Structure P
Amino acid sequence: MPQLEISDLITEVDPHSGRRLPVRRAEVIEQLRESGDERAVRIVARLPADQDDVLDPHAVDRLLISVHTELQRLSEELRIGERLVDLLGPLFTAIRSTTGEPGPYRLVDVGCGLGYLVRRLATTNALGADVELVGVDLNAALVGEAERLARAEGLNCTFVHGNAFDLPEAATVYVSTGVLHHFRGSALTEFFQAQAASPAYAFCHFDIAPTPYAPLGAWIFHRARMRNRLGRHDGVASALRAHTDETLLRAAAQSGIRALLYEPRTMANPFCTTLRPVIGVRPHLEAPLRRALKRDARRLVGPEHLTGATR
């Protein structure tokens, strides 16, 4: 049975309505025990539940906000915001030059959590005044905290509780960080298909690179930087669940959009690589994107250049 993440199990939301569904502690423990993860069982067993053994949603929300607050440090130390801009800047340049549309353009962060990336982009205005910044998450508590932080920081960005692919106004570009490994099998393909079926021009999703050293690196970092036991557990579980380059490219390519991987494992230092992005563009945008990336375009690789087993 594959490694499970506790945070995926202790909350359940209707993906269409966003309505919070009850989660029974015993059922979560049973799933974790079947996967052979007694450490996770002990963590969940300590979570408060009511007389019907339903996990206390308020306690779970406080816990997840705490974990995501610590995860923000990971994004800061890995400079994910700067790396995202390095790709999104040329991507929006390609979109502007190809479409000729005056904007505004919309960037939608799927599974935004506390909205760190959206808030950082709003702070720096790195993508330009013609790019609207929207963060979307199915967890209402995380969205509420993201909104609070944005107000406190006086930022021009929006956060929405719901499904990122059901918004009234479609995205120009979808992005995410650390989301892809949560999807397995056909769900991963469906994730990409939802974006290909939308009017969006492109997507850029950063996720964990499955190097041989990723689980050890995740363990060291999370032990050193995170106090919460759930966060420490799920950080290592995420590294163990990371998709191979081939899996991501093939799943994205099945959607009908042009799939490209930036700095695949064969081009990267396995000791230093943590996250790498899979990019999808409408076919007519690939050449303009490569021109906008200039010398860095050599780091873009399509599925035809990769071989290997899928995960």
Structure Q
Amino acid sequence: MFRWGILSTAKIGREQVIPQLQDSANGVVTAIASRDHDRARALADRFGAPLAFSSYEELLASGEVDGVYIPLPTSQHIEWAIKATQAGKHVLVEKPIALHADEIAPLIAARDAKNVLVCEAFMVTYHPQWRKVRELIGNGAIGRLRHVQGAFSYFNADPANMRNQPQLGGGGLPDIGVYPTVSTRFSTGSEPLRVQATVERDPTFGTDRYASVKADFGDFEMSFYCSTQMALRQFMVFHGEEGFIEVKAPFNAGDYDHATITLHNQKHEEAQVFRFPGVRQYRLQAETFVRKTRGGGDEVFTLEQSVLNQKFIDAVYRAGSHDGWETV
């Protein structure tokens, strides 16, 4: 079994990722690290992990850990991913992996020097509903793709939440804007050429709380919005000349809706529905990651893909500061 170590006791780890790591077929959580040893020990006991460390450095030095999952605040992702890589550990780090695309280059260099696997944790790219969307588009099920629409929103005005703290990498685009961008790129195999955007910042927090984006992919256009201060919503639609695909719960299936894809024909006379009950995307992500560390041919989300997605987000921020197009 692949032995996972967890850097921090963050909520996403406690509630989403660690339970599915423990349920995975080829991995087990063996260690938890926190700067508060009591918190580390309590979380380790909760999930049956034998080791608890009071520093991240201790965990990285442990010979009982093969790889680490890093759910630290965004501003610390690159720093600790590099340290983990230099310690010879495989690394799965929460999204967004960085705040700017050029920050990822040193991590790529560290990965290559140590010959370990380092991936940004875009769990949606392992969900079969997104593999199906990609297949349908690639097989011409909707004809020529002309437009992609999407949205991701929730309401969170808690000043203590890291999503509302710019020094920790908070903001709507880093937290949730990355999902419409990555799912569109994943499904189409295309990259944006230029973007236009409106970006609104919270006057108290300073983080971006709303963004409306238009992207030119050359062969098709994309439009999406994201917000940290609007009612809960998720959707993605891929509209072609001969039909369109609706994804009901594109990013958090189960929380927002059931994992369901609907393929409509040109005249809206018939529809095919594809359902994916019981899928646990964090488990699929973990199992695929482990297989890849063992030389498997599985598709993972590479750091090179992370650079391209972050360039998209960087361009959105630049475009939000002026009228007109911004080159990606």
Structure R
Amino acid sequence: MTEKIRWGVLGAAKIADNFVVPAIQRSSNGRVTAVASRERNRAHAFASKHAIDHVLTSYDAVIESSEVDAIYIPLPTASHIEWCKKALLGGKHVLCEKPIAMNSVEVLELIALRDKTGLVCGEAFMVAHHPQWAFVRDSLAQGLLGELTLIEGSFTYFNDDPNALKNNLALGGGGVRDIGVYPVVTARLATGLEPERVHAEVLLDPRFGTDRFARCTAEFPKFSMAFYCGTQLSRRQHMIFHGTKGWLSVDAPFNPGVYGPAQIRHRSDETGQTRTVEFGDVDQYQLMVEDFARAVLGQKAKLSFTLENSLGNQRVIDQILL
């Protein structure tokens, strides 16, 4: 294998088109060489836009290609486990969009298959690579806020299109799986802790059967978390970490640049001042795919966000939805 890994993409989804594939093409250690879509014309347009050499006839053909080292999967959630398994069994490394599975049992199956094949398999949580979250983690570890008492968060947007994949129950749609995963994962990443109890009130859309709003609480050792997510609300996202000696507000915690600038406000009781820490124009998607490629190339022992971390997140989502 060369110093760059060759990526194959299954489908021409919006997340791939707007964020991940451009990030791979800009990356220092990867290049997309093949794509397939169920709509061939769409695949050709996608390949032309992103300077991809090969448009193949099927997802299986991408996995079987000798021109591909790793597979990126941006398919609907309900299809993730099927194609992750096919790619691993086909000898390819896998990066799959979140949530990587429909439940924690499926994540355990992927862990077992990853270990059996010796291949790299990971979930595409780009937030795990953004430096603003390293800042939050380090600030908490250093006791900047005193004793952490409460985490609050939200993630909302408005989409009531009956044809949207995110509103299709059979495809794994719904707000918790799409965006509720983010407050959960960032709280876990920032604190290094898992919740002991989870409670949720979930409102379903009678037209689609998917969850359109969820109000969730989680009790961690020594602190509580409360967040909401919704797919039929004005667009918003925020995360606040409140301690005994101050607070941190992450103003665009999940999609900086889309929901606002990458910045954190810190209020200190000791100084009585609020300072703003800015992180500039960081491409968290590029950081994510470069981290993955380094693991594939053997330049690091494991991914920064492992399937074991995915399992912890999925167990929380299971408690919210099941």
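The numbers here are math on the coordinates, done by the rules we state, and not lab data. All values reported here derive from a predicted model rather than from experimental measurement. Cβ atoms are built from the backbone, for glycine too; each structure is taken alone.
Say we calculate distance in nm of label points 7 Å out along Cα→Cβ at positions 70 and 294 for every structure; which of P, Q, R gives the highest result?
Numbers: P: 4.1; Q: 2.5; R: 1.2.
Top value of distance in nm of label points 7 Å out along Cα→Cβ at positions 70 and 294, among P, Q, R, belongs to structure P.
From P, Q, R, which structure was Cα extents along the principal axes in Å = 60, 47, 37 calculated on?
Numbers: P: 60, 44, 34; Q: 59, 43, 37; R: 60, 47, 37.
Label of the originating structure: R.
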